[in-house]
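Structures are listed in the sections that come next.
What follows draws every value from the coordinates through simple rules; no lab data is involved. The model shown is predicted, which means the values in this text are computed figures rather than measured ones. Cβ atoms are built from the backbone, for glycine too; each structure is taken alone.
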Structure P
């Protein structure tokens with residue numbers, strides 16, 4: 001879960017604070033951030049629901065929930081890939 005939250009608190013923090021000077025990076029981040037934030041919340045909810053310390057939930061829906069989480073993570077990775085590509089282009 002640390003990786004899932006890392007982007008949210010790293011690059012996006014710089015953008016939110018207006019510290020990102022590369023305009024194309026900042027513009028793309030603003031466009032994709034809401035969806036990335038949504039995926040972050042979904043992943044955190046999954047983690048909380050299936051945390052071994054949380055005995056309230058069984059595993060009846062685990063396969064479906066895991067599949068849905070994986071689909072969301074694919075979306076997040078695709079969005080982050082766009083941002084990484086733009087960052088790499090900005091370096092060259």
Structure Q
């Protein structure tokens with residue numbers, strides 16, 4: 001169940017930090033009964049937003065394929081990059 005707290009409770013920052021650390025979900029902060037902001041611990045943020053970024057990148061790739069843009073072979077790309085760097089810096 002989501003945690004909801006009024007903004008006036010944010011005055012005790014050490015208490016809030018402990019509450020956020022222990023929470024496995026975001027804490028919703030309200031002002032005058034309306035949603036104002038969300039706070040969360042770093043583990044929750046990284047776990048959830050890293051997954052969202054992967055989904056975003058996959059969607060971008062799917063959109064490019066749907067638009068007729070030919071996907072680049074990963075191994076071919078690394079070979080070409082290596083050749084380009086060899087030309088610029090000598091044998092790697």
Matching 1.4 (distance in nm of label points 7 Å out along Cα→Cβ at positions 39 and 71, computed) against labels P, Q points to structure P
Calculated from one of P, Q, semi-axes √(5λ) of the Cα gyration tensor in Å reads 31, 13, 9, and the structure in question is P
The value -26000 for helix-only ellipticity at 222 nm (-39500 (n - 2.57) for each DSSP H run of 4 or more, over all residues; to 500), derived from one of P, Q, belongs to structure P
Matching 9.6 (mean count of other Cβ atoms within 10 Å over residues 31-38, computed) against labels P, Q points to structure Q
When P, Q are compared on relative contact order in percent (Cα under 8 Å, 6 or more apart), the highest value belongs to P
